[in-house]
Structure I
Amino acid sequence: MQSVGTGATTGARRSAPRGEALPQHAAGSGETFARLLRSNASRLADRPAYREKHRGIWRTTTWRALARDVDILAAALAGRGLKRGDHVAFLGENRPRLYAGVAAAHALGAVAMPLFPDATGPEIAPMLRLAGVTHAFVEDQEQVDKLLAILPECPALRCIVYDRERSMRPYRNPELVSYAALVEEGRAAAERSGDLVSRAIEAGDGGDAAFVFLNSGASGASHAAVLSHGGLIARARAAAAAERLSPADSTIAYLPPGWMGQAIFAYAQPMAVGYCVCCPESSETLLSDMREIAPTCFLTTPRMLDTIFSQVALRMEAAGGVNLALFNRAVALARRLGRRRLAGEPVGAAERMSAALYDAVVYGPLRDALGMSRVKVAYTSGDAVDPSILAFFRALGVNLKQLYGTTESGFLVAIQRDGAVRPDTVGAPLDGVETRISPDGEILVRAEGLFLGYLGDGDGRSVDAEGWLRTGDLGSLGADGQLRVADRAGDIGVLACGAAFAPRPIENRIKASPYVREAVVVGDGRDGVIALIDVNTTSVGRWADTHEIAFSGHRDLAGQDRVYDLVAGVLADINAELARDPATAPCVVRRFALLPEELSADDGVLTRTGKIRRTVFAQRFAPLIEAAYAGRSSASLAAREAEGSMAAGVDEVKIRDAALAPADRRAA
């Protein structure tokens, strides 16, 4: 087996049977997040820890003020029965008060369990029961209502702290307490309890459980992975050292806090490094808020990058004229130079001069408009990024890199280093991380910071007696020490002709189009590849308006023949790229259909992180898949209402052949 990297070998992890406590003192350093916070309050004092935009005004919480608030909250929570080993749920968007709640829970030795804010009550209830959650911090009335609705199913939950008091006045439930009222309780409790919080902090150990994160569940049911203070701190410091991050840096927290990646960059790494976390006012104001703060580092996802590029392209199309022509030439040059630089090819003097000119009139203003003018490093993670998107942003002057990890591995496993960014790798392992490729091609990881186990009796990935974690991803290690990820082990297949079939790279190419929101390709065991595509209603709607095409919603838009022509042009270009490489030539898309409904996590087809649940998808769209392979021109599909309930009637979905070479692009 190939292996690379150095690091401490951890002991064997396991899944804890239901009702059995996970180990509270696994091997680890003596550092905890609570101790880091007190250290930051002393050495960084009045430097900003969190900033939040509220009603148009940025409000700053310093490290000293954060530590003071956390001590008060911890005293109040102790008075309300929170003790070491208890689990505390967090439900809401990125807010300084929610992260203060996480820190208060950690001060008392409790375990934080961030959840996705858009998760439904029925999704949340099983996890709250599994963890025996006793206390919860939520953002607003919407989240309060979710918890109150499932309260009978979660008997251990006895305290719900809400941040925003709007519309909460009529509520009289004894479990509820406002954040402001909890602070008042804490002040009084702190006077009575003396150094109770300090003693609790000193009793903590780096091997104690710190967080419970749900893995994506893309290949099955989600499992609740437990991670330690010391492991996450060690990994956060290694990643920060690789990029020379310091307290002078800042990031923006806009991804769901229930995703481990966001929690690492908005809590674990700031605690370890001391940089500032900025919380935007809302998703609608994200870009304008980002322009105002101009972060130096941030985490994003391929889906978000696709969205940003699509929005920019659509705005330039709306502008038209000279601006559009200039933008198109600049984008073409950016992608061309980006691909050459990623491949290590030389760039000519004339092209360098053109790039400098475009930087002054296009790239620079665009970086400013996107709030990326001061970015030192930006990471994309959670899925593979399309090489053309990576090339575009890097040529734009944004130091965008790929980052690899899983929930069970502590998220931070491999990072691309400056000077070694290539689209086919996810970088080299971090210091303290070992990686190895098993005989069947699976990526194995060994390091401090692997998960302690699963809550309950989860049967997901495991760590063997030598400390190696099976990630579930297939990949390889190059002689240069770079890790390459092919796809999920369960997603790799073989076409009927015997050619290897990896769906994700093809799907990412399709999703790079501004007209495509989601794409799923099918081919394992089949005679060729088909694509089922969820079009972007906003961008395709604008395109339809400019082409005087009337439509009455997503279902009607996706059924238009001219929209099919538009997507056919996108697929023709992708097929031309696939056909040029002998390894991917058998995987050209032969047939396609446009889905009549927008794919949603509420339907269970997507995970909360936006990944496809392929088994669920295949069941839902089985009639369409079978009709496509049978050569039919349409298929009947049971109609579904937006909220997921079955509606009367059926959708008759058109199925088209895809061009296997560049097609007539008049439609586009």
Structure II
Amino acid sequence: MNIQKGIVRYQFGKREYTLTFSPGSPARGTGMDIESELIHLDLGWRATLTLIPQGTVQVKEVYLETNYRFTKDDSIFCNGFQSWTESREFSADERIKKLARSAKRFKVHCFGDYHFYPYTGAKGHLHSYGYCYIRQKTGDLTLLGSVREDTGYTICSCETKKNRILIRKDVEGLSISGPHAVMDVLILQGPKRDVLQTYFETLCPGLETKDPVTGWTSWYNYYTKISEDIIIGNLNALSEKNIPLDVFQIDDGYQAAVGDWLEVRPSFPGGMKKMADAIKSKGYRAGLWLAPFICEEKSALMKNHEDWLLKDNGAPVPAGWNPNWSGTFYALDVYNDEFMYHIKEVFDTVFNQWGFDMVKLDFLYAAAMVPRQGKPRGTVMADAMKFLRRCAGDHVILGCGVPLGAAFGLVDYCRIGSDVAPKWEDRLLAAINYRERVSTVNSITSTIGRSHLDGRVFVNDPDVVILRDRNNDLSAEERHTLFLMNNIFGGVLFTSDNIAEYPPEILHQYRSIFPFRKKGNLARSWSGDVLKATFTIGDLSYTVYANLSPRKAKALLDEGIFFCNTMDEESRFTPGGTEIVLKAHESRCYLAVREEFFTVSGTTAHCFPGSEILSLVQKGDTITVTQHGQVRNGNTVYIRTPNAGQFLINGTPVQSQKIREKFFILKAEL
């Protein structure tokens, strides 16, 4: 891949000019000079572009044009505009469809980039924010990525039929009167691990991300209809069943209106400090939801502080529409000093007076709906995120509804997909090509697509799992697929279910996430609509097959012997080479049984069998098994032995069983 040329279009005085330049070489135009540097790296190139105006200049367009010969085997990862935007690998002949005109009636265009990016809907026209990569048939990557998003959103626009990629800057509204480093990008080629590591370490050098977390949040069961009694009831249910969560979060519905964060509803008569104290008394960290850059129409903020609203040509700027609130909600002005001081007071109250440990900050894209003060949207967004980080200090931030490049290294956890729903897909929202739609399959798609971000720039939040029977149209297969995908590809695992309502088998499934373990060597591939994910936990190896299609699908097990604890007892051990049939939206997890004797070959307490076992020590006919302290289910442990015989397992005599030729198993209850 080579950078062919660069283009800068700008207005100087009353005239507009276009300056074409060769990357790595300086250029001079009327009212504008360009400094461009092309630096050779081990895996490719780093290109920088600095604009040097000779007065005040309005920048209209900036892009670099590169060539790339696309093939039918290429997969192109496109990172969506913000947290909720569909993000996945596309084939070279796919397209990103235009949002239907009818969608604007409900202002859903505000949630994405529809109001400023020129969607063509043409085949082979794809675009990606911050970075994109092309995965070749060999598995190697070609990555194009911005190192600086605080100078404007960087958009990689692929035109596969023309074999070119434009690395664009969204510079709408940019006005400069001094040197301005507008672009800094990497173009890397090589093995996937090396390319991703190089890019993200350049973005966030030395960043240490948080540990994975489990938790509970009120939204996906109660939505805005929460109260002190509901929160305490769920808190007590989790505590009584000794669920070892990290975070218990109160979501939308405690505040008088969106924007009025310090005015608490009568349904919380004890106030929010009482809630935080109650949460922490159970041993959990307390989390609270805020949407700092928006307000709804009925809010006191909008009534009393109309000057705090973001304006465009004198009119308040809508940031979206939400039926749970009072319809249209509006963006707030992040450069209004009084408003920013108010947000500082909100954070001080939440953390230092109420005592919460974490904030989930939502609808953050709203800060940058329009360019402001001579700054393009991406710069406004970067300023807003840096401000929030200063407000939070060392407290934990979970970002949501945010353009990801602006959040890299500034939030601890971040949503990387759309909201899930108590159904698989919203066919109406899919039909209008709404990429930020609330949809379980849409969420799973982005969770898989953005999995490479986890632990590199923040910890991935794939949204909640939904296992309950009540108020839920997901099939048992769909619930289990959501459960596994979030567990494998994310580092935040929350639910909103009232676990006191779980029947025994669902409670067992929920408790099978503990302990929540990090996954290593994560790799994935597709065969049609069937995902194959492989990973390790400690020295155990797993393969998960997920059928995301509405039809039955088949997959072929690799060589070896595999254990699956969601199968019937007689079918739990399966030889390699077996063809398995998956129902629509069904997933299965298989543990690869090791050839060594006296090793764990399967368990029933954990969704990733064997990962809850800390040690197995064998001395003669005596075996001692130790499991993690967070295990909450009764556990059957399967241990491979060389032959038939009796052993003592944790003091209990157990006779080994012959499963098949030369394959013997001890089955012990812990």
Structure III
Amino acid sequence: MKKYYFILGFVFLTILSNAQNCYWQQKVDYDIKVSLNAENHTLEGVENIKYSNNAPEALNKIYFHLFWNAFQPNSSMDNKSRLLEKVLIPRRDSATPDWDSRVKDRILQLKDSEIGKVDILKIMIDGKPVKFKIVETILEIDLNQNVLPNSCINIELTFTSQVPNQVRRSGRNNAENIMYSMAQWYPKLAEYDHLGWHTNQYIAREFYGVWGNFKVDILIDKKFTVAASGNLTNLAIPISNLKAGETVLNYEVDKTKAIDNKVHWIFEAQNVHDFVWAADTAYKHIGLVVKPNLVFQAYFKNNGQELEANWQRILWSMAKLLPHIEKKFGAYPYNRYSFIQGGDGGMEYPMATLLKSSDLSTAIHEFMHSWYQGILATNEYLYPWMDEGFTEYAQEYLYNFYLDSLIQQDNYIDYKLKQKLIERHVKNKQDNPNIYFQIYKDALRYINSPFFEPLSTPADYFATNYAYSQSSYNRGAMFLVILGYIIGQDNLDKVLLNYYNQWKFKHPTPDDFMNIAEQTSGIKLHWFKEFYVNTTKKIEISIVKISNNHNMPTVRITRKEPFPMPLDVLVTYRDSSQEWFYIPIDLMLHSKKPETSLPTTILPFWQSTNPHYAFELKRKVSEIKSIELDPYFHLPETHKVDNKLVLP
């Protein structure tokens, strides 16, 4: 009997342990009704929220983000920006202040009628009032009763806001003369995960949100056209039975039903973690049916430069790219995507982006955020490189693929632009066949600068904007370039698809990604993440010499920096034949497969603790023309000058 109880207890503890280690995430459903007064630029709104606590512990507080409070003189965002004016970053022939050129000291100059602010008038939870306090951009609510695990609460939050002059991402009257770019506009529930509440003050960095559903009812003067995340549910003319290639028309509400010159625009978006909208009286709307269940849309103003043809080109080009995107990165799961002129450049949101202009490369970048920010919603505060870097990697690949395919296409909208793009593309490929070569050069310049910081630095804590930008974008993209070098490009493609399919609609971490990479490739890889992400250790490997042993050459290589790395070595012989040698390191336990039709030899492991390595060639020294390490510039080494040895 004692043995029986012991076994039963062991099974119970095992189940409990597994349950505690299971992935979970919170869920929220928003029903928001908001009215915009365009005369004084104010919002009046009510949020009815159902919040489900799927955590294994009870919650005694909840938190919201009030982002627009950052647009006030002496806010954290204002102070951060003005401090960075004093940091000078060398750029070409001069040094410039490190502050964001879009922000500078603009917040300090805002008048009372131009600042952003969010006032909370009332909060009811399950029908009862609760106490709350506001610390700049964070709202803290004390609960009357704990929210128990696997239970939910209903929140009613009444607020008023003043739309700020556009400084960063959101606001009114931006440089492109879009009247309202409504990003980070509503009191947004903060995320709670295995690390607890994420209550970062907003200082112009990134975001992290709770998965859920949105219903947003926007009451606005009938002269406006509204673009937004999700689907417009109260269309004047219902859209149905659309075929690929058809144009979407009349995608707006019935303005004949206006009351006091105001109409409702009602949008719904399911399984997203944010919601954006924009409004202007001169918006033109065009749409393209990509396939029966997917429409790409563009909202823009015809202003002389941003002509309709430019936005048509975005829709046409993205439709052409989509099958390749889905094959390589995963299926797009929604039925709408909107390219909206607004904001202050390019800024991604679920099912939509705010774009400064109709630049195609930027549009590709923002659309690919649908994968690495919209659907694989990593915590951007902690891991901005997993969003921006992976997106940058995808953008560079897709833009080059697009330009390659342009050569084969005769129906491009703008022939002169097509020729210009192709000529530049061909020249770049002639200069270096590595499509990530520019990213490589920028990352290397940053690594060798005095501003170099670990990739694991949280987005808000980088000492400079330069370090944040280079880490998140270029070093983040190089993470995938180098990983493909370690495990092989075919394996990397499989990793990216498996990662998407296993972690979509969740909040993956770097370790989650690395686990997928190891499972897919069969190669041990966490060492790479630890070196690359958590340290500032550098890569530098050089050919020391070739020694002659009974007329059989021995190649001697030295690791000059402590970052261990496998190595591709290309040997070119005087008869123009070539041979590859691949040196795996012991931490991998396995090796990638040959990636070329040329003869390839996989050599014994290089010990990660030994800076020296040697291997023999089977042909005589007199037959060798050159030996080159990493000839296609995949490894951002601090110096490349001693990577190639040309024999006399």
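Computing mean count of other Cβ atoms within 10 Å over residues 73-80 for each of I, II, III, which one ends up highest?
Biggest value here belongs to I.
Hey, helix-only ellipticity at 222 nm (-39500 (n - 2.57) for each DSSP H run of 4 or more, over all residues; to 500) derived from one of I, II, III reads -11000; which structure?
I
Where does the value 3.0 come from, among I, II, III, when distance in nm of label points 7 Å out along Cα→Cβ at positions 273 and 577 is the thing being computed?
Derived from I, not from the others.
Read the figures in this text as sums done on the coordinates, not as results from a lab. For clarity, every value in this text was computed on a predicted model and none was experimentally measured. Cβ atoms are built from the backbone, for glycine too; each structure is taken alone.
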